[in-house]
Structure I
Amino acid sequence: MATIPPHIGLIAGQLLPKFIPKNENETTLTFQFTVAPSSTYRVNYHKTQVKGKAVWQLVGCEEVDAD
């Protein structure tokens with residue numbers, strides 16, 4: 001698996017709360033965002049349970065064409 005650039009992880013972490021599914025049974029999450037001036041990234045999260053609490057972990061990202 002490729003290393004996730006630190007700045008992408010930070011941005012994705014800041015955006016994550018807006019994308020968390022309302023359905024508690026969901027265990028995966030994917031969303032896209034654009035970093036100025038024109039780089040778009042798709043990030044993937046996986047939910048695990050830690051001490052009975054849901055924890056979303058960033059498991060991957062890729063730069064996508066903004067066509």
Structure II
Amino acid sequence: MTKVKAYYFKISLVAIVFLLGFTFIFEQIDDTSFQNKIISIVLIIAFLYFLVRFISKLANAGK
């Protein structure tokens with residue numbers, strides 16, 4: 001694979017994983033139990049953290 005193809009493959013793979021993760025998280029939020037809400041909030045924070053890290057890596061790789 002060329003560098004460009006690998007780059008877009010990684011982006012699409014991460015996008016699919018995040019979409020699946022967010023749909024799972026928002027299904028959990030609909031659940032009324034308090035423990036599941038705490039777990040879902042922690043998962044959202046973790047997803048946002050990794051998303052920001054991944055975007056910053058892509059920005060640095062583009063230079």
- Query: Which structure, out of I, II, was helix-only ellipticity at 222 nm (-39500 (n - 2.57) for each DSSP H run of 4 or more, over all residues; to 500) calculated from, if the result is -32000?
  - Reply: II
- Message: Tell me which structure, out of I, II, gives 1.41 once Cα Rg over 2.2 N^0.38 Å is calculated.
- Response: II
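Here, each number is a calculation from the coordinates, and none is a lab measurement. Model, not experiment: these values are computed from the prediction.
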